[in-house]
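None of the figures in this text is laboratory data; all of them are computed from the coordinates on show. A quick note: this is a predicted structure, and the numbers were derived from the prediction, not measured. Cβ atoms are built from the backbone, for glycine too; each structure is taken alone.
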Structure I
Amino acid sequence: MFVIKFSGNVKVKRLIEINNEKKTHLCIGLDIYPELLPSYITFKKDFVEYFIEGVIEATYEIVDAYKFNMAFFESLGSYGLKVLENVLPKIPKQIIKICDAKRGDIGSSSRMYAKGIYEHFRFDAVTLNPLLGYDSLEPFFRYINKTNYILTLTSNPGAKEFQKLKLSNGKALFQEILDKVKTWNSKHKNLGIVFGATQKSEFKFLDKNYFDIPLLIPGVGHQGGDLNSIISHLKKIGFKNFLINSSRDVLYLNLNGDFRKCIYNNANQLKQQINELFYS
């Protein structure tokens with residue numbers, strides 16, 4: 001059984017820099033849809049854990065990060081949380097483990113969320129909702145060797161309902177969030193930005209002022225994000241500190257035969273596409 005124990009905390013920014021040297025910007029989103037899995041996987045008693053371990057075994061050499069969508073694990077109750085406890089320590093220490101929880105609550109609650117995510121599960125990073133303001137996020141910022149990805153402009157259609165609303169200063173709400181992230185990061189040095197791949201027109205707002213802030217880009221593949229135009233923009237301005245996340249197009253396409261080999265092929269194809277666009 002593939003097991004590499006996790007030891008110590010390393011700044012996610014540095015991990016990305018290390019992996020940039022091997023031209024890896026790929027993050028695999030672990031969103032578990034049992035109905036999309038072949039029956040030879042789902043008939044197993046612990047098929048979720050079996051599947052995730054298979055994904056990691058197949059892809060850990062070609063990815064930067066795994067993003068665990070907490071909704072899918074929490075929906076499984078105590079079993080889902082046990083899967084996390086069993087799987088996370090087996091991920092190689094150079095791979096970034098992102099908790100996609102989109103947390104954001106009053107300070108006392110956020111302290112407990114942060115403790116659970118960073119101390120119990122020992123994730124390297126988390127996604128956070130900033131709409132409750134700085135005091136709801138600051139408990140996460142205290143963990144100096146972690147990275148806190150702030151939802152800035154998301155990939156879902158409903159993002160326009162609030163995130164693109166114009167404020168009295170003439171800016172859209174997502175631009176105000178960008179400004180806040182820049183300000184907060186100047187103090188804490190451990191923030192990141194979530195910016196959806198479906199928002200290609202707004203990528204122009206990610207300029208050289210944000211080079212020191214890690215960028216997480218979901219929405220490629222099933223959600224229809226335009227990878228070509230996004231990578232073209234990042235390449236043009238020299239923005240190297242980014243992760244491209246894909247879930248369904250990596251995990252569930254063409255699962256014929258050995259699912260590990262199929263998932264490796266899907267992931268490697270996307271990795272090569274990213275590299276050709278960014279490094280050629």
Structure II
Amino acid sequence: MQREITHPGKLLRDDGRLAQIGWSRQPLLDCNLENARFYALRPLQRFRIKRWDYYAVFTPRRFFSATIADLGYAGNVFVYTLDFETGDLHEEGLVIPLGRGVFLPRNSTEGESRFENDRLSLRFTVTPERRHVSVRWPDFHEGRGVQAEIALRCPPEHESITIVIPIGERRFYYNRKINCMPAEGFIQYGDLREELHPQDSLGSLDWGRGVWKYKSFWNWASASGFLPDGRTVGLNLGCGFGDLSAATENALILDGRIHKLDQVRFEY
């Protein structure tokens with residue numbers, strides 16, 4: 001049975017266990033990872049906590065994504081781009097030992113995620129009505145370079161699918177997926193510059209925090225698009241690790257409203 005969370009509170013109790021389990025239409029729980037308790041030696045816990053912000057943008061011509069992640073023992077940033085017309089796909093990433101220089105905010109509703117060095121700069125900024133994705137990577141794809149300045153419209157009433165599920169006794173997954181955010185700005189890839197317009201370009205966010213088992217596996221599918229009447233429609237489907245009896249991330253998102261789905265099965 002799917003359990004909807006409707007009251008705000010803390011993610012973790014003082015003993016490190018989840019305070020609530022279920023799904024919500026908005027991120028209601030404060031991500032107090034400092035309360036995590038899964039190792040006897042608390043200083044070691046930071047090396048197993050996983051945090052990431054993943055943005056994806058769909059334009060009439062291109063799929064573009066950028067990620068900033070802190071995996072505890074290492075940070076990771078990556079960008080990839082797919083040209084629907086030419087089939088050109090390129091992905092490039094950078095591993096940062098111990099996550100030095102990676103900054104990620106406490107909650108998905110606030111702050112700035114960033115990593116910068118002498119080669120590249122990624123910044124994701126949250127404001128009350130918008131999310132801004134800024135990417136500068138001059139030597140991306142053997143010097144072709146990629147740059148993006150994208151604003152994603154996300155008013156407070158725009159619903160998203162948020163889940164809180166346990167993984168075994170002390171581990172957990174706290175995740176928020178936002179679909180169908182109208183996008184504007186530009187993407188510059190090599191000599192090609194694309195202007196983004198909210199009537200034909202949409203963005204999405206995968207925001208994750210948690211502690212997993214050493215080996216994990218899952219499936220994820222996400223889509224954002226437009227209906228003939230101009231309304232946005234999105235789909236988020238997932239299955240895999242964790243206890244999904246109280247909550248799944250499966251939902252249809254129509255015109256900014258969640259329509260919850262139960263279990264799904266991936267066959268391939």
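Using relative contact order in percent (Cα under 8 Å, 6 or more apart) as the calculated read-out, with 21 as its value, let me know the right label among I, II.
I
Figure out for me which of the structures I, II the number 0 belongs to, where helix-only ellipticity at 222 nm (-39500 (n - 2.57) for each DSSP H run of 4 or more, over all residues; to 500) was derived from the coordinates.
II
Supply the structure label, taken from I, II, corresponding to Cα extents along the principal axes in Å, for residues 33-136 alone with the calculated value 47, 29, 21.
Matching structure: I.
Distance in nm of label points 7 Å out along Cα→Cβ at positions 25 and 249 was computed and gave 2.1; which structure, I, II, did it come from?
II
If distance in nm of label points 7 Å out along Cα→Cβ at positions 73 and 97 is calculated from each of I, II, which structure is the one that comes out at 1.4?
Among I, II, the structure yielding 1.4 for distance in nm of label points 7 Å out along Cα→Cβ at positions 73 and 97 is II.
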